[in-house]
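In what follows, structures are represented as structure tokens.
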Structure I
Amino acid sequence: MKSLKLIFSLTLSLTALFVPLTVFATNILTNSGLNDPYVAIPGRTWNSQSEKIASGWQPFYIAAGTHDAANDAKKLHWMSSAQFAQSFAGIDYHLEGNRAQNMWSSYKFDAGIYQQISGLTPGQGYGFDIPIVTYWRGPGYPDSDGKMVKQVGIDPTGGTDPTSPAIIWSATDANDKTWVYLDVAATAQASTITVFAKVQAPENDSSNHTDLDMVYFDAAHVAPVPTTTLTVNSNGATVNLSWSGSGIAPAWSLKGYEVQYRDATSSNWTTLQAKTSLNASISFTGQLGHTYLVRARTWQKINESYQSDIDMPGDWREQTVSLGALVSGRVSDNRGNGISGVVITESSSGVTTTSGSNGLFALGVAGSGQYTFTASALAGWTPPPPLSATLQLNQITPLSFTMRPPDDVINNGDFENGASNWAVSGTAPDTITSGQRSGSASLRLTGTITMSQTDTISNSYQPILSFWYKMEGSDGNDVFTAELLGTDALIPVNSFTTSTNGGWQQAWLPLNLTEVYTGPIGLRFNLAQGGPPQAAVYLDEVSLGASWGGPLRTYLPVIFN
């Protein structure tokens with residue numbers, strides 16, 4: 001460590017900080033000031049003297065971030081501030097009372113102190129606040145911000161593992177050479193909670209590790225924290241928030257309310273109101289069709305003789321709000337693969353969005369009602385007829401588009417003209433114009449019925465039969481079958497069978513004869529009743545043609561002599 005005697009000549013300027021801690025009943029820590037007595041840490045010594053920890057507290061280190069962890073991190077040390085000062089001919093550096101907890105090393109570490117607190121009320125929120133100061137390579141080393149990262153946490157289950165996923169951690173702070181107050185809150189899940197204060201320091205680059213990275217912990221608080229009640233409502237694109245706080249701890253007073261929001265697609269929070277404001281309501285304008293997370297918490301404060309206006313947060317209260325009405329879904333090809341780059345349009349307003357990764361899209365409209373949506377053609381693939389949906393304010397309605405291939409051989413596959421172009425035997429199907437999958441109509445099959453179409457196809461890459469269907473009224477004995485026909489004899493080469501009731505869903509069958517097929521092709525639908533009651537099957541958006549993509553082609557140059 002560089003010239004510690006010179007560095008610790010700061011004594012006079014620090015003397016004003018060495019004042020007693022005022023103890024409040026609501027500070028429920030043991031030895032919250034990290035003052036005497038200090039007790040020996042079993043098995044840990046430095047320079048023939050026992051390392052020490054403030055009574056009521058325990059040391060810890062995280063092996064993954066600490067030098068020589070396999071050897072119990074012998075290069076990492078805990079001492080009282082007085083013990084450290086005596087060891088290095090320096091000062092007893094602390095913020096209040098008669099001591100602070102010191103921790104130091106000339107090697108990397110991820111370590112700190114913790115305390116378990118028992119006899120608490122499950123379901124009650126508790127806050128933890130502690131000032132920490134760090135010195136990267138000693139107090140005199142320049143350009144040290146960003147090196148030593150401070151953080152505090154609460155394990156609401158009372159565990160002592162500093163790597164536990166149950167721990168609620170604060171934001172980090174990497175300012176050096178100044179006392180930084182870090183705070184966090186959590187709701188107790190048991191009658192015991194555990195508070196952690198830690199610092200992570202990288203391997204310092206001093207020659208022969210002669211410089212010391214120093215940490216001091218002092219003047220901690222743990223207290224019950226206020227509960228926040230948050231009310232959220234929306235009107236169009238406007239989100240209105242109101243809140244209140246209750247349960248300020250004795251000896252503490254109200255600091256203010258902190259309020260934030262973020263788009264559900266983002267991880268970045270926007271602050272609507274800082275913790276110093278006492279306002280109890282606010283509004284913000286979002287985007288229709290978007291979902292937002294909003295949260296609020298109540299802050300309390302206390303004045304100590306060594307520091308005024310020490311802040312402690314309550315637990316966050318969070319809600320979710322969706323603006324306007326939203327359709328959300330996917331654009332896919334005839335075998336269910338997502339297609340990006342398709343433009344989805346709401347017909348009355350002209351509002352658009354474009355399908356993105358994996359064909360996903362979301363589109364917002366102003367309010368409740370019946371809306372019609374269309375999809376654009378892409379690379380020769382054509383969309384189904386317009387899709388209609390009844391949307392409710394602040395709700396998300398699913399909507400899916402299935403594109404059809406450029407070489408689709410099916411005529412009237414949307415049944416906009418009833419069963420025209422289809423060969424039908426058995427009970428005649430009927431057209432429905434309410435509850436249809438898309439366009440103005442779908443076809444309903446009842447009784448015992450077979451219907452088919454055949455054609456020829458040329459140079460079609462991995463042909464696919466795709467259709468949308470739903471079954472109603474089946475008792476498990478009624479059978480709906482779809483068959484894909486191929487070869488010169490138009491025999492079944494693939495089939496799909498179901499007896500299960502359900503809503504609209506897509507099914508698809510590959511031809512599976514050759515990669516590129518030329519020849520006769522067709523399909524056959526059949527509904528067979530197993531007795532009363534009678535089942536019904538609804539059909540729409542039938543297509544038969546190539547798969548998306550195609551075989552890889554290599555073009556060689558033509559050379560003329």
Structure II
Amino acid sequence: MSNSITVSVDDKSNVIIGQVLIIDIIFKSDSNIPTNSQFELKNIKNATASNTFISIINSDDNFSMTTELYIDKNISTGDIVSFDIVPNEHAVGFSTKKINYTAHEVDLDSLGIYFEEDVIPALMTDEVNIPPNGKSYTRAIAMVKNRNGYPLAEVPITIIGGYLPNLGKVKIFLSNQNPNTEVSKQPLYGEQSIVLNTDKNGKLEFYIYLSDKSQFVLDLKARVSGKTDFVFSRNRLYILDSNQGSPFAPDKERLAPPRILGYTGDKLMGDETSSTFSVAIGPYSPVRKNDIILFFVDGKYSYQQVTVKNIEDLDSFSIDLPYTIFPENKTVTFSYVVFTENKNMQYSVGTYVLYGGGGKNQPLDNVTRVYDMCTVYSSFGPSTSSNLVFPNDTVNYFTISRYMNNKGHDGLFVVITGTNDPTDKTKVPFGSTVTLTLRIDSYKVPVYKTFTQTMPTKSDQGSKNTATLTFNIPYKDVSHIISYPNGSAGRIYFDYQVNELGKITYGKIWEAKIDTVPPSPDGDPDEGGSN
């Protein structure tokens with residue numbers, strides 16, 4: 001006879017201090033279970049149960065019951081929560097089942113859901129917007145951890161709408177490739193909710209697809225199921241018509257165009273001492289503290305937004321934006337959209353901008369840099385110490401000359417180190433999004449390029465806690481760099497930004513000299529140069 005006892009929250013699962021667990025216990029047998037069979041929850045440690053005594057009512061080959069397990073509030077991370085399911089003498093074939101959970105105090109900040117995109121296009125047609133062909137969607141993610149920074153696996157998370165209950169305007173899927181992974185919604189507190197479990201690495205991941213043909217703002221709140229503290233999402237998702245801020249769209253425009261300090265309408269020339277330009281937003285009504293302003297270039301989101309902190313500063317060129325949002329020597333429209341505290345939207349008229357270059361092409365100097373400097377290797381290949389290019393050294397033609405032997409015609413390799421050790425604050429956390437920026441200041445056209453990858457989630461072979469992320473820098477981006485007429489070499493900079501679910505931090509700057517003019521035209525088989 002094969003009898004079994006199954007518990008919906010498996011043995012060795014993680015539980016949260018103060019949580020109320022809904023536990024289903026299922027009894028199965030190859031034959032009918034005698035009606036005088038009884039089971040009792042005994043030896044309960046660090047918890048109390050709403051129902052500890054189970055009697056078989058009907059003779060059948062399976063039976064289930066539900067109990068609420070109240071995890072004690074006055075215990076510590078690492079404490080064991082346990083109980084035994086003990087059969088009586090009539091429950092023939094059943095053995096005592098021991099359940100042990102590990103208690104954790106959840107890091108509430110880690111419950112904040114992060115939307116990978118800030119802006120996605122509103123639905124404009126009746127076309128079905130579901131995986132795998134739907135276009136208006138984004139990934140949402142959280143990494144749920146305990147107070148010591150370690151991931152919490154298989155923890156149920158309840159999710160509802162944030163400031164506005166807009167969860168009903170979207171569909172939730174577990175995959176952006178499979179339409180059969182839609183998550184069912186359940187009523188909670190008069191609105192809709194979903195419940196998802198973290199995976200074995202503590203990751204909570206799902207995809208948000210628009211189902212409502214309107215423009216709106218979505219934010220979410222999440223909590224550990226059975227625990228009352230809700231945490232707002234780290235950012236908001238703005239659903240907007242795909243083309244914002246045309247200079248000639250009077251049906252939308254309500255606000256004056258943005259003003260750029262020193263720009264009179266001819267050509268915007270960058271300040272060589274600054275990598276940013278200053279913008280003023282004219283008065284609008286009603287204006288409130290914490291309004292959000294999103295900026296658009298040619299109707300596309302520029303990934304620049306500001307929060308209104310001081311209303312009086314709006315009209316005084318208090319907003320600094322990077323020159324790099326504009327292409328060089330191309331006329332574009334520049335506009336903004338205001339989202340007020342009550343989630344109303346107001347659009348500005350667009351203004352034409354022609355950026356002529358000239359801004360300081362160096363890494364930002366107004367940010368805190370915490371992570372280790374990247375490591376740079378020549379075209380002869382990464383991971384070999386003899387191929388290292390040291391800071392303040394010179395990148396010359398020989399440095400990048402082996403590019404033809406590299407699959408992608410790579411002139412340099414840049415390596416950044418990550419870690420799964422939450423106590424190591426000098427390395428990039430596993431799974432973070434890393435954006436490497438290459439800047440070159442030289443005699444002719446400056447170079448500005450960005451490269452984005454995700455730090456691995458597993459350690460390198462032979463390493464316990466660290467992984468490496470390699471960026472291949474194309475030869476064409478670092479070739480034909482000419483020194484200044486006075487003989488001074490150009491300057492090359494690598495720095496990187498880390499996005500850990502909306503938390504932005506920076507790596508330290510790697511800087512060197514650069515002159516990569518080939519020794520002779522015959523020595524360079526590649527025709528494509530940067531300058």
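A few notes on this one:
- If volume of the Cα convex hull per residue in Å³, for residues 391-470 alone is computed and equals 144, the structure in I, II: II
- At a computed 8.9 (distance in nm of label points 7 Å out along Cα→Cβ at positions 63 and 519), which of I, II: II
- A value of 3, 14, 17, 14, 11, 11, 12, 10, 5, 2, 0 for P(r) over Cα pairs in 10 Å bins from 0, in percent, calculated from one of I, II, originates in structure I.
- Given 26, 15, 9 for semi-axes √(5λ) of the Cα gyration tensor in Å, for residues 359-406 alone, calculated: source structure among I, II: II
- Test item: mean count of other Cβ atoms within 10 Å over residues 463-470 calculated as 23.4, pick one of I, II: I
- Looking at mean count of other Cβ atoms within 10 Å over residues 167-174 for structures I, II, the greatest value goes to II.
Every read-out reported here was derived from the displayed coordinates using simple, explicitly stated rules and does not represent laboratory data. These numbers were taken from a predicted model, which means no experiment stands behind them. Cβ atoms are built from the backbone, for glycine too; each structure is taken alone.
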